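A short reminder: the numbers here are calculations on the coordinates, not readings from a lab. Computed from a predicted model, the values in this text were never measured in an experiment. Cβ atoms are built from the backbone, for glycine too; each structure is taken alone.
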Structure 1
Amino acid sequence: MTALSLAIRHRIGALSLDAAFESGGRLTALFGPSGSGKTSLVNIIAGLIRPEQGFVRVDGTALVDTAKGVVVPKHRRRIGYVFQDARLFPHLTVRQNLGYGRWFAPRAERYADERHVIDLLGIGDLLDRRPGKLSGGEKQRVAIGRALIASPRLILMDEPLASLDEQRKVEILPYIERLRDETKVPIVYVSHSVAEVARLATDVVLLAAGKVTASGPTADILRRLDLLPADEAGEGGALLDMKLDRHDERFGMSVLASAVGEIRVPRIDASPGAPVRLRIRARDVMVATEPPRGLSALNVLAGRISRMQSAGGALVDVSIDCNGETVLARLTRQSAHTLDLALGQPVYAVVKTVSFERGSAARAVRVDG
């Protein structure tokens, strides 16, 4: 079912929005550089901006449709909005902040269980504090809780990690994953970070200068390095759904398994059998035409070249089919020429374990949630 569909045209200053997409994903990322129109789009969905032309529908219900004269007031749209800076009421306790949004949902449509939301976000010990006594990550968790307790039909998150340092981001990301997997509320998530999108999103909408340049499942979009913003293209590549097979305690490693084979990564905090989503950046993949020997790299995946595409200038992108899973390598044209690479050729994708930085391996999207 399509959770969200929109087609709008609107001018804001020098920006001309002309965007259309549909998404049935549980977490749809609006991704693009600053000024591409991401925040303007979520403000239109929320009702903070009335578009000049077009429509927005959530689960088939029109929130705005200029052709039919439909404009649902923002306070009746039942949309939870989580901003960059939390925007909690400083004079209220956490408990009082959480309860504020509940009054905007009709009694018959209130589905959120407050106790469950508090447990989901791990904020039970914060209830009697005021926002001034909370860390940045704690404030954002409370802001997410406030949005969810309002029993929304959709949650908007506008770069909720942008104002946090790396430690706080690491703290809050697992809670957003739980929100994605353990609730039935679709989420629209604004970001300009490939790492965040790869970890969290089920679907991606790419924006540039107010236009949608591509949309679809996250794994498909992140392989399109030609469409990613120039400053983030190096973060794109393959996104693999794997399972944690075992831990190698001797060397502090975890071994992941899927159709591609086994991949060793620095130890992750999960139990054997847990689903894991792994991002392999194209820039971190080397290609060999023979089984490599005497290398420090631990991950060697056998496959065949399924596609070769110029990446402009001295670069070429090589797609390698590894038992039905695609691994992407970005090489120099000179390397491809020296190896005499060709479509259908058997090759080996080689990835150093140290390439997998914190966040490369994350909780996979639960399909049964």
Structure 2
Amino acid sequence: MLEFDVRCRLGGFALDAAFTTGSGVTALFGRSGAGKSTVLNLIAGLARPDSGRIAVGGRTLYDGAAKVELPPHDRRVGYVFQEGRLLPHLTVHHNLTYGRFFANGRKAVLGFEQAIELLGISHLLGRRPGALSGGEKQRVAIGRALLANPEVLLLDEPLASLDTPRKAEILYYVERLRDEVRIPIVYVSHSLDEVVRLADAVVLMSDGRVLGTGPVREMMSSVELRPYLGRHEGGAVIEARVAGQDLYSGLARLEFDGGALEIPDVEALPGERVRIRVRARDVSIALSRPVGVSIRNILGGTVVELGDGEGSSLDVRVDLHGTPLLARITRKSALELGLRPGLPVFAMIKAVSIDRRSVGYA
């Protein structure tokens, strides 16, 4: 478990943030300047708090009141930066063993052979960083951090400098880390696609403060967080099981507690669990089940709450028998339909509105 409760001022920027995470991936999400990278630097000991406490697994890294402040090399923190920061004069093999130099005989998070297999880099061992692609460099950087046997792994927007194919490559390997390496992973991002695909929990930050924290499904479906998630990006996350693939139509059937969805191009086998990001702007509301329409997904539910934000539109939170969903509609439509908490409705989702970037493995 990672415990973070810190106040500090760095130049003109003030941070006052607190959160607790367990194993799996916790995403620090927010706009540029929210303080996400500052939090990582404070955990790693690269910046100094004014007060508060930071602990990992019950071991105190910093405690202002108790005057405890471990130096960076004693914190057991693995840190992967945006650009990897590999040592250019060393081969991949020696960059990886450089990470082991900091392990100090501690119990290994991963062995050397496990690390190179997990990250798919065995064929790169003899190369130098200058001969690697951006995605390969990031995989080596992650391997170096893991071989230092950290108690927590920090990833600071590791996809920011990569093109779309390389981003997909790294996302796959971070998913493997999440599932196979049982240490807390703190992942900084301002991409909701990455957060939904990878994160178990989300810490939403703005102007140096934590606005909310919780499981990714709960955070994404909160109407109060709409202003911070982006006008066109807010929505909900549905965790489902692949029930079948129709090769003729190209549609997969996904089942979850609130019903079933049909969506295209799911690269998963029947029985596998996936996460689906459904944008609020792609959901419509009806009072009765429509007939004679092209929309494939029509789900019965109950209105839970209506957002109170400004403007011509609002978010409606619908409960699909235990699964939350958000719909973004005009205020005029909400008034004409008479929407109110407790009202039975039907939520409609176009299958083609959910693309590959909206699907991740649970």
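Matching task: 2.4 is the computed value of distance in nm of label points 7 Å out along Cα→Cβ at positions 35 and 163. Pick the structure from 1, 2.
Working: 1: 2.4; 2: 3.8.
Clearly, the read-out refers to 1.
When FRET efficiency 1/(1 + (r/R0)^6) of positions 171 and 307 (r between Cβ atoms, R0 = 30 Å, to 0.05) is calculated for each of 1, 2, the greatest value falls to 2.
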